[in-house]
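These notes open a run of structures that come right after.
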Structure P
Amino acid sequence: MLPPVLYDPGLEMPAADEEGVIRDILTQFHRIVSATHRDLGHAERGVHAKSHALLEGSLHVHRDLSAELAQGLFATPGTYPLVARLSAIPGDPLRDAVSGPRGLALKIDGVEGELLETAGGNAVQDFLFANGTAFGAPTAYQFLQSLRLLALTTDRAEGAKAALSRLLRRVQRVLARFGHRSAMLDALGGFLPTHPLGDRFHSQVPLRHGRHVAKYDIVPDSENFRRLSGATIDIDRDPFAIRNAISRVMAAEGGRWSLRVQLCRDVEAQPIENGAVEWSEAISPFQNVATIELPPQTSWSRERARSLEDALCFSPWQGLEAHRPLGNIMRARRAAYPFSSGLRGRLNGCPVHGLFPKTIHKNGRSDQAQRSEQAHDADSEAAG
């Protein structure tokens with residue numbers, strides 16, 4: 001296996017028209033957020049408007065990682081409180097029958113080390129994931145084209161979107177039988193309605209991994225989450241079917257995910273600037289670095305949504321320098337995410353920030369996270 005590529009700022013190669021493309025992206029975000037505020041009386045996120053679950057838990061960094069894996073947040077074993085948000089990707093809160101890929105955002109508290117200049121001094125690390133192996137567009141320019149279409153259709157023709165989604169899901173099921181599932185059909189509404197707790201999520205685009213460069217993924221770890229891999233949810237009868245399916249599992253059982261790292265070992269085959277290229281696992285397999293523990297809890301409620309949704313934002317640019325976002329898509333996010341959250345905050349009259357939410361008590365850990373940590377420590381002692 002090739003050695004991991006060493007991080008160097010010269011790995012990034014900004015395009016000549018990048019600043020103009022980013023300005024156009026901000027214009028489209030303004031249209032999407034303003035449309036939801038005008039039509040719904042409440043400004044939503046420019047993307048990932050509808051949450052399926054708002055979870056509290058803890059991240060346990062593994063012991064005895066190799067030197068190339070023990071980087072940044074993962075340099076030393078430890079336990080950190082986190083919040084996780086599972087969401088639908090569109091910028092308006094559609095019924096679940098309009099089926100698209102899902103997102104998973106993490107906010108990890110109490111991280112140590114040099115913070116990015118964009119972190120605002122907040123000692124948090126945000127990671128963003130979606131359940132596709134690569135980003136839906138190679139660069140921000142191609143993403144802008146699809147964003148224009150989303151802006152035109154935001155909060156419009158939801159019934160027609162649901163009907164199209166049902167049709168595209170039938171086509172996708174046929175393609176999946178022959179191993180030819182289409183990412184384009186997924187994005188247009190043909191995403192097969194799998195259970196999010198059993199899904200695999202990807203960072204899709206790269207970040208620094210301390211001295212190296214990497215992508216990350218999250219996979220089911222506990223037996224109950226693994227059993228849900230590939231299981232589908234009936235989304236055509238209940239507009240909140242996904243939220244309710246997650247709630248049943250989380251209230252009774254909780255569960256675990258594994259967080260894994262895929263190191264860049266060949267910048268030609270594993271490009272930094274092209275977000276649409278899936279990095280080959282034959283060149284560099286994913287390797288476990290941490291466990292995400294989610295104790296039994298109420299995964300979504302109006303009270304939790306009030307405390308976590310309007311005032312909270314997630315951005316890969318809130319975190320450690322050791323996990324600096326890389327590439328064209330990530331540089332666009334540097335401008336787009338604070339613009340969207342700032343506009344949302346002004347329209348709703350509720351300032352948006354990147355701090356760890358106030359539902360986490362006193363010493364920075366919720367009661368749930370403390371119980372999770374104590375159980376994890378007890379398991380470690382028994383295993384030792």
Structure Q
Amino acid sequence: MIKRDAERYVVQLLEEFPAVGVLGPRQVGKTTLAEEIAAGFKPDPIYLDLESPTDLSKLAEPEQYFELHKGKLIILDEIQRVPELFQILRGVIDRHRRQGFRTGQFLILGSASLDLLQQSSESLAGRIAYRELSGLTVNEINKGKKTNQEQLWLRGGFPDSYLAKNDAASMRWRMNFISTYLERDVPQFGPRMAASSLRLLWTMLAHNQGGQLNIAQLGANLGVAPPTAKRYIDLLEDLLLIRSLRPWSGNVGKRLVKAPKVYIRDSGLTHALLSINTLDDLLGHPVVGASWEGFVIENLLSCLPVGATPWFYRTSAGAEIDLVIELGRQERYAIEIKRSMSPAVTKGFHLGCEDIKATRRFIVYPGNERFPASGDASVIPLIDLMKELGNLSSE
């Protein structure tokens with residue numbers, strides 16, 4: 001299942017920049033996306049998997065190799081394995097620029113965030129553009145029909161999990177994915193920690209999906225010092241497995257909470273960690289509301305226009321907004337997320353909207369119709385709000 005919007009956007013960036021980086025967790029579809037993009041390039045691009053000893057050996061003398069294939073798009077997969085390449089790429093790009101090759105030189109794929117690949121931001125500033133690739137989203141599966149939306153929510157957005165022949169096969173794929181990350185990928189980037197302890201951390205985050213981060217409590221439960229627990233959290237975020245949603249911090253003269261809310265980014269992984277196998281299991285589980293909230297947030301953030309910033313809002317007095325999207329200095333969307341088919345918001349939501357001077361108010365629910373609610377808010381299906389945000393991107 002190809003993400004056509006992402007493909008078009010990356011091709012556009014390759015027409016404007018010497019290098020483009022596509023970031024996303026393993027198995028999310030980066031290589032498939034690169035193959036589709038490569039099919040449209042002439043001469044045929046070069047693909048190197050930096051986890052392959054054979055491909056890696058070709059870069060024993062990287063500058064000579066890149067010079068040999070000058071004029072071709074070179075795809076470097078799993079770049080986080082060889083971060084020292086970034087410094088070399090800078091010199092190669094600048095040399096090629098002087099020779100008339102100004103754009104579309106390198107397509108870089110990585111399974112880590114820009115923070116973890118900070119060498120690139122230092123070495124390739126002004127030479128590279130980034131696109132983060134999410135899992136499958138509601139607007140990519142059969143135009144967001146409710147039955148498929150529920151399947152996507154249960155199984156998550158990794159293509160192999162979503163497209164599995166049944167729920168049991170999907171669960172097996174996700175459990176294997178979790179084990180692979182715990183045993184191979186996480187340890188290579190951070191301090192050594194037993195896979196059982198990492199799984200416990202990940203499972204605790206699943207139980208507390210969307211809760212405010214309490215590093216001291218997590219550290220105590222894991223039997224490690226708070227700074228160590230913070231490093232583990234940061235690493236999971238760098239590997240694009242969890243998301244920290246920061247509190248809005250504008251000057252409103254109120255006592256605002258300061259701790260971020262933390263979500264496991266893929267709903268299917270949340271459910272696998274909690275042994276939730278079927279939709280019936282999910283609907284009867286205490287995590288159902290928080291899981292739906294995280295699912296909605298990830299889908300909405302996947303289609304934000306460039307420059308938009310997501311937050312949440314909460315005061316000690318009880319004002320609360322699940323998601324605030326800032327679009328410039330004056331435009332703020334306040335979004336409440338409800339699992340109910342007849343959603344009602346609390347006074348705290350309206351108070352929060354007044355505090356931040358929200359320009360639009362939405363209540364996202366699992367239904368298919370849009371209708372007005374109190375306080376100038378609109379009750380809206382997830383797919384409709386995604387389309388509205390997507391239209392902002394194209395304006």
Original post:
Suppose you compute distance in nm of label points 7 Å out along Cα→Cβ at positions 133 and 341 for every structure in P, Q: which one lands on 3.1?
Top reply: P
**OP:** Have a look at P, Q and say which one yields 1.00 for FRET efficiency 1/(1 + (r/R0)^6) of positions 157 and 301 (r between Cβ atoms, R0 = 35 Å, to 0.05), as calculated.
**Re:** Q
Original post:
P, Q: which one has percent of Cα pairs over 35 Å apart, as calculated, at 30?
Top reply: Q
**OP:** Have a look at P, Q and say which one yields 1.0 for distance in nm of label points 7 Å out along Cα→Cβ at positions 205 and 237, as calculated.
**Re:** Q
Subject >> Among P, Q, structure where relative contact order in percent (Cα under 8 Å, 6 or more apart) as derived comes to 24 >> reply: P
**OP:** Figure out for me which of the structures P, Q the number 15.9 belongs to, where mean count of other Cβ atoms within 10 Å over residues 213-220 was derived from the coordinates.
**Re:** Q
Subject >> Winner on mean count of other Cβ atoms within 10 Å over residues 45-52 once structures P, Q are ranked, highest first >> reply: P
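Supply the structure label, taken from P, Q, corresponding to distance in nm of label points 7 Å out along Cα→Cβ at positions 109 and 357 with the calculated value 1.1.
P
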Original post:
Upon calculation of distance in nm of label points 7 Å out along Cα→Cβ at positions 5 and 277 from the atomic coordinates, which of the structures P, Q produces 0.7?
Top reply: P
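No lab work stands behind these numbers, since they all come straight from the coordinates. Keep in mind that this is a model prediction, so the values were computed, not measured. Cβ atoms are built from the backbone, for glycine too; each structure is taken alone.
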